[in-house]
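Enquirer: As structure tokens, here come the structures.
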Structure 1
Amino acid sequence: MTVMGRGSGAVVKNVSLRTDTPGTDAGAISNASAIVPGMRTYSISLDDVRTRIENVPDVERVAVRRQSNGNISVHVKMRRAVAFWTDGEKFFPLTADGTIINQPSEEHPKLGILFRGNLPDDITKITKIATGSGLGPDFMEWVEGRRWNMVIGDITVQLPEDSVADAVSLLAEMEKKYGLLSREIFVIDMRDKGRTLVR
């Protein structure tokens, strides 16, 4: 029993740290917690521990609990990259809501959709569409805060505001039938759902 910081649970015996992503390097999280066995259990501010850990790159949410057996339990939900963003020089992993995570890399990622410029609040849908298109876009660009351009080599595909998946499917069909993307063209304008213009 522990009462007012006295008893068997008054001293931290163990810190149990779990993350929801296998293979996560927990070193930075453990260091940020600043909890070590032997500390007085009730001298630890769980809110301060939570705040410090949430400031670690890649960390999305943290739950910290003080247990009666002298253990401190820390459960961490990590941010997950679904795509990448570039400033033209470096490459930054992105979460589904467009949050930049991790440290940037100077190497172009081999896998994943690449974005440039400003981003909307949610890139989940367009990431799935672009990934599943089989067209291998070089990057996606959010235009005028309302629609996407898909850039493939020297060709800019201007996608419509709505029915983006249908437009990308049509483009994939056109590429399969006519080899459109290997021709000497610069713009495929699909903004009007009723017609496709090629320049």
Structure 2
Amino acid sequence: MNNYWEHFKTICTHKKNVYKLCKKVDIPWRGITHDLSKFSPIEFMESAKYYSGDRSPIENCKRINGVSKAWQHHKGRNTHHWQYWLDNTKDGIVGRLMPFEDCLEMLCDQFAAGMTYKGNDWSIDYQRNWWDSKIDSHSKYMHPVVFKFMNGVYKASLEYFDDNRFIAEIFNYNLLEDYYYDLKERWEDEEYVD
């Protein structure tokens, strides 16, 4: 029973962290409605069963069972996950372009997950290392604009040694919007091909 309570508290902490970041990038409603499906029985029960407190229970479940029903449910209902935008085509799996505000929420979600699981040990370095460990799989399936957007934000973090300064300066709606639409325009003009 303790896992259920601890998992519930972790969800709430994560939602609070996401809300703070979403508010910073002027999408507070997305922070409020973020990850509500985690309270559904299929997601909550499985995640509580595989709860460890230091990483996503979905990752624990996938490591043990090879698949997570909670993840299948979650990514199919939350447009801020890049996996929601994957499509099967005659050419294989293709990542579709995510709307800008979904990309923003995904960014907030990723940083908030790190903050939630690492607590006081969270840092920009931790977050960047997490991203670096995902680059191969993400670059293969994410839409090129989405990947370049996310990768660019993480690369920008190399210039910051102060975690709070990074959040204050980079988590800015107008700055991120300009960056996203510049990448999108360049992609549409075929200035880069991935």
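Read-outs: derived from the displayed coordinates by stated rules, not from any lab. None of these values were measured; they are calculated from a predicted model. Cβ atoms are built from the backbone, for glycine too; each structure is taken alone.
Enquirer: With Cα Rg over 2.2 N^0.38 Å, for residues 61-132 alone computed per structure, which member of 1, 2 shows the largest figure? Each step should come with its number before you reach the end.
Expert: Values: 1: 1.48; 2: 1.30.
The maximum falls on structure 1.
Enquirer: Out of 1, 2, which structure matches 0.96 when Rg/Rh (Cα atoms, Kirkwood Rh) is calculated?
Expert: Details: 1: 1.21; 2: 0.96.
Going label by label, the one that fits is 2.
Enquirer: For distance in nm of label points 7 Å out along Cα→Cβ at positions 29 and 149, find whichever of 1, 2 sits highest and give me its label.
Expert: Details: 1: 4.0; 2: 1.8.
Comparing 1, 2 by distance in nm of label points 7 Å out along Cα→Cβ at positions 29 and 149, the maximum is at 1.
Enquirer: Between structures 1, 2, where is relative contact order in percent (Cα under 8 Å, 6 or more apart) highest? Numbers along the way, then the final one.
Expert: Numbers: 1: 12; 2: 20.
Checked 1, 2; max of relative contact order in percent (Cα under 8 Å, 6 or more apart) sits with 2.
Enquirer: Given that FRET efficiency 1/(1 + (r/R0)^6) of positions 69 and 101 (r between Cβ atoms, R0 = 35 Å, to 0.05), derived from a single structure, equals 0.80, which label among 1, 2 identifies that structure? The partial results should precede the final answer.
Expert: On the way: 1: 0.55; 2: 0.80.
The structure behind it is 2.
Enquirer: Matching task: -6000 is the computed value of helix-only ellipticity at 222 nm (-39500 (n - 2.57) for each DSSP H run of 4 or more, over all residues; to 500). Pick the structure from 1, 2.
Expert: Details: 1: -6000; 2: -21000.
Derived from 1, not from the others.
Enquirer: Comparing 1, 2, where is FRET efficiency 1/(1 + (r/R0)^6) of positions 13 and 125 (r between Cβ atoms, R0 = 25 Å, to 0.05) highest? Before the final figure, lay out each step's value.
Expert: Numbers: 1: 0.00; 2: 0.75.
When FRET efficiency 1/(1 + (r/R0)^6) of positions 13 and 125 (r between Cβ atoms, R0 = 25 Å, to 0.05) is calculated for 1, 2, structure 2 comes out on top.
Enquirer: Given structures 1, 2, which gives the highest value for distance in nm of label points 7 Å out along Cα→Cβ at positions 93 and 109?
Expert: Details: 1: 0.8; 2: 1.6.
Comparing 1, 2 by distance in nm of label points 7 Å out along Cα→Cβ at positions 93 and 109, the maximum is at 2.
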